[in-house]
Every structure is written in structure tokens, then in C-alpha cells.
Structure 1
Amino acid sequence: MYTIDKNINNEIVINKSRFICYLIKVKNEEDISNNINELKKLYKDATHYCYSYIIGNTKIFNDDGEPGGTAGMPILNVLENNNLNNVLCVVIRYFGGIKLGAGGLVRAYTKSVSQTIINSKLNELCIGKNITISFSYDNTKTIDNILKDISINDKNFDEIITYNFDISDNEYNDIYEKLKNIINNIDIKENIIIEKK
């Protein structure tokens with residue numbers, strides 16, 4: 001399972017119709033509507049805003065006025081065939097005056113997404129845990145050394161220090177063994193999808 005390293009877009013023209021494809025990293029349903037609304041503002045005179053997204057086990061597609069099954073489902077098929085997750089794909093179409101027919105639309109949307117994925121760097125996703133640890137200031141150097149290869153999501157320096165980070169299941173046991181005797185508190189959220197850079 002993979003996701004895109006960063007948001008990317010690409011444009012192709014087929015029989016005078018412009019197909020502008022955006023691949024966007026997402027984590028929840030709120031990200032979906034916000035990104036689609038932003039693209040609708042950016043391309044306010046476009047004919048169609050067809051999209052598909054995969055977040056975890058949720059897979060949704062929308063043809064946005066194109067004939068049923070000619071846009072959203074082909075977009076979803078390309079995402080699935082590339083084993084992508086946590087990604088929204090929006091293809092914005094400006095109609096060029098020449099009808100493409102159902103088969104032509106399927107090929108156009110498929111090509112638009114496929115070319116954008118080819119231009120993307122992909123990162124592997126794996127099952128892991130979200131960890132929050134609390135510890136005293138005098139343990140900072142030791143903990144920073146243990147976590148030197150881990151990307152910290154959030155650091156909070158109050159009466160005690162709190163770090164939040166994501167870690168793969170493979171890395172967890174080793175890190176936990178090193179941390180358990182020097183941390184005050186540990187909160188673990190299990191079975192989340194995390195990104196390996």
C-alpha cells in the first residue's frame with residue numbers, strides 16, 4: 001500500500017478537452033470536501049469535477065455529470081491498480097466541443113490519472129501506532145537519542161515534555177523497550193496507517 005509523497009497535478013488535452021488531474025494527500029472526509037471546494041474555486045468555469053478517493057477501507061467516486069461509470073470509476077480503478085491509499089484524485093474537465101463517447105471518456109480519465117501517478121513519488125504505507133509519551137526534562141537527551149530516526153509530529157514543553165509520533169509495528173517493540181523505563185506516561189493508538197518516507 002502506498003500514498004503520494006506530495007500533492008501533484010498534471011494536464012493533458014484530448015480532442016480539445018482539457019483534463020487537469022490533481023492527486024492530493026488526505027487523511028479524513030473533511031480533507032476531501034475542503035480540497036474539492038478549493039479546486040472548484042480555482043477552476044470555477046470548468047465543465048466537470050470528477051473525483052475518487054481512498055481512505056483506509058473507504059472508496060468513493062463521483063462522475064459529476066459525466067455519463068455513469070465513465071469518470072469516477074475509471075479514476076478509482078487507477079488508484080486501486082496502483083495500490084494507493086490516503087489519496088484524493090480530482091480530474092477537472094474543460095469540454096472542448098468534441099464528444100468523446102463513453103469509451104473515449106473512460107480512456108481519457110484513465111490516462112489523465114495514470115500520467116499524474118507516473119510523475120509522482122510514492123511512499124509506502126504500513127500499519128502502525130500513534131504514540132504520545134510524557135517525560136521529565138532531565139530525560140530529554142536520552143529520549144531524543146532513542147527517537148533520532150523517528151519523525152516527531154508534535155512536541156509540547158510544559159511542566160513535563162510531551163512528544164507525539166507515528167511508528168510502524170515493526171519498529172514499535174524495540175522503541176518501547178528502550179522507552180518504558182524512562183517515560184512517565186505512554187498513550188498508544190493502535191492499527192493506524194502510517195507513511196514510511
Structure 2
Amino acid sequence: MLDIVIAKYKEDISWSNKFKTSKVIIYDKSGEDNGFINLPNVGRESHTYLTHIINNYDNLPDYTCFLQGNPFDHLQLDIEDIERIELSKNLEFIDLSKIRLECNLYNCSHLMNWQLEVLPLYDTYKRIFKREYVNFRFMFGAGAQFIVSKESILRNSKEIYQNALDILKESISPIEGYCLERLWAVIFLGEDFFTKQ
């Protein structure tokens with residue numbers, strides 16, 4: 001079973017009608033009363049994803065697909081093809097982004113017009129997991145759109161996701177939101193997945 005979670009602001013999401021077999025859950029930060037689940041406009045799409053995980057932690061489907069309100073700039077396949085992906089028992093995480101980039105916890109050179117020289121990836125990760133880490137390299141998908149298994153989500157306690165959500169609550173576009181865009185695979189798969197490769 002696949003649920004599709006969409007993080008909407010003011011985008012036209014009529015494209016979501018193309019999903020035929022999945023449960024579609026739409027979170028809206030526009031402030032409009034349109035029948036969707038309303039959330040405050042803070043924390044970018046990461047706030048939406050984390051809210052969904054926390055609220056459904058004890059009742060997750062086998063797989064959840066997380067998409068932005070306008071998924072097309074970063075999506076590597078057609079919307080209709082998401083439901084056609086074969087979700088085998090061993091599948092933990094599928095990055096749906098057409099652009100994949102490499103980072104490490106201490107440095108990410110893929111900065112989009114920011115004044116910062118380095119994103120605070122290490123500090124953000126440490127604030128989420130509450131412990132020190134050895135640096136490691138990892139790949140991330142630009143745009144933060146992916147399918148993740150229930151088992152991968154449950155690898156972390158609900159408290160871990162709450163720690164991440166708490167970081168994002170104070171600002172519409174916190175720098176930590178860009179950090180989470182890069183860290184999703186690491187959060188779900190664990191650092192051992194990357195350090196042992």
C-alpha cells in the first residue's frame with residue numbers, strides 16, 4: 001500500500017487527480033479553506049513531511065511518497081509512473097529527484113544563491129539525533145521528493161522526528177529546511193548505510 005503526501009502552498013495540484021490506486025493526503029499552508037489539511041506556513045516542505053510522520057507514526061502504510069506542490073522541476077519521472085514503481089519487500093528508500101548530488105556532513109558545495117559558505121548540516125543533524133558524529137559522504141536528491149518504507153521511517157523514534165520538527169517551527173524558510181532536503185536519505189537509512197559503502 002502506498003500513500004502519497006503532498007506539501008502544498010498555492011500551487012495548482014490538479015495533477016494529483018492522476019493517482020488512481022493510492023491514498024492522497026494534501027497538506028496546505030496557503031491559509032485558504034479548501035478542504036485540505038491546514039498547517040502553518042513554516043519550515044518548508046520538511047515541516048509538512050515531519051508533521052505527517054509524527055501524526056501517523058503508529059499507523060503508517062507500507063510505503064509513503066512525499067511530493068512538493070509543484071513536483072515537476074525536480075521529478076525524474078512522470079506523475080503517473082509513481083504508482084507503477086514496483087515496491088518490493090526489500091525497498092527502503094527511492095529518491096525521485098532527477099538531480100542527485102554529493103555532500104558530507106561538514107560541507108555541501110551545492111548552495112543556491114545563499115550568502116552562507118557552508119550549510120549547517122552537521123549542526124542540524126546533531127540537533128536532531130542529540131549526539132556527535134564522524135563526518136561521512138552521502139548523496140541527496142534535489143527537491144526532497146521520495147518514497148520511503150514504513151520500516152525505514154520506524155528506524156527512528158518519534159522523538160527524533162519531533163526534534164527535527166522543532167527546529168523548523170520558527171520560520172517560513174529556515175536554513176535547516178535546506179539541510180533536511182539533503183539529509184532525508186541519511187535520516188531514513190542511517191549513517192551506517194553510507195559509512196560502510
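None of the figures in this text is laboratory data; all of them are computed from the coordinates on show. Here the structure is a predicted model, which is why all the values come from computation and not from measurement. Cβ atoms are built from the backbone, for glycine too; each structure is taken alone.
Sorting 1, 2 by distance in nm of label points 7 Å out along Cα→Cβ at positions 150 and 182 from high to low puts 2 first, with the largest value.
Here the criterion is mean count of other Cβ atoms within 10 Å over residues 30-37, and among 1, 2 the highest value is seen for 1. Across the set 1, 2, mean count of other Cβ atoms within 10 Å over residues 38-45 reaches its highest value in structure 2.
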